[in-house]
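Have a look at these structures, which come just after this line.
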Structure P
Amino acid sequence: MSETPSARKVAKAIICNPISDAERQCLDFLKKFIRSLDASALKYTTGSDIMPESIVVSFTSMDGFARRPIAHTCGRHLELPHTYQSFSELSEEFTSLLRDKGAWGFNIV
């Protein structure tokens with residue numbers, strides 16, 4: 001795919017197999033959040049200016065101060081904590097992360 005990412009395309013490209021109600025709820029929160037993003041923020045979820053064919057979402061149990069989405073841009077993989085209790089929690093934390101320019105750095109492990 002060589003298209004520019006759009007909120008609709010990104011939400012549609014998500015590949016995920018939630019196994020619990022908490023995971024299904026957080027996936028719904030994520031899709032709702034993605035639909036609210038502008039083009040520059042979509043770059044964080046896709047890792048590119050070009051629309052990938054798919055984005056894999058998996059879940060973590062991070063909570064408290066450690067809780068945050070983690071984007072693995074090389075493999076188009078987003079780790080999402082399943083501990084969000086509301087859309088506003090996910091939205092506030094994800095928006096804060098997107099505003100933090102340090103979060104846009106790439107780390108090689």
Structure Q
Amino acid sequence: MPANDHLKRLMIETVANNINEMVIGFDGTPATSSDGAAGRPATTITPTVKILDNATLLVEGTLTTADSYDETLKEVFVQLRGTNGFTPITRHVFRPIQKSANNEVKIQLVIEVQ
């Protein structure tokens with residue numbers, strides 16, 4: 001028997017309320033369901049999280065013109081950072097992005113929770 005709508009909403013709200021860090025990194029190795037951290041972190045930002053429906057989240061983070069890197073960015077890792085460490089949520093790899101002081105980059109992830 002599938003979960004009712006109330007339980008689905010509670011689950012998505014719990015996940016949304018527990019995402020508080022987005023780590024952007026240089027590692028371009030394939031993402032897997034067992035990834036436990038960003039491969040080569042460049043920076044950590046605080047994302048905004050929006051619930052789109054009972055199964056979907058939109059997680060957004062922005063790198064401003066103050067952020068500049070010599071290497072291309074290739075990964076994003078979303079996590080819950082607590083006082084006793086962190087809990088991995090998801091990791092994604094994307095086409096390389098050259099981030100300089102001349103551009104802003106907004107990273108948007110749509111995460112489906114089942």
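Read-outs throughout are calculated quantities, based only on the coordinates presented, and are distinct from any laboratory measurement. These figures come from a predicted structure and were not determined experimentally. Cβ atoms are built from the backbone, for glycine too; each structure is taken alone.
A compact table of results
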| item | result |
| --- | --- |
| Which entry (P, Q) yields the derived value 0.99 for Cα Rg over 2.2 N^0.38 Å | P |
| Distance in nm of label points 7 Å out along Cα→Cβ at positions 5 and 37 from the coordinates reads 4.3; which among P, Q | Q |
| Structure (P, Q) behind the derived value -3500 of helix-only ellipticity at 222 nm (-39500 (n - 2.57) for each DSSP H run of 4 or more, over all residues; to 500) | Q |
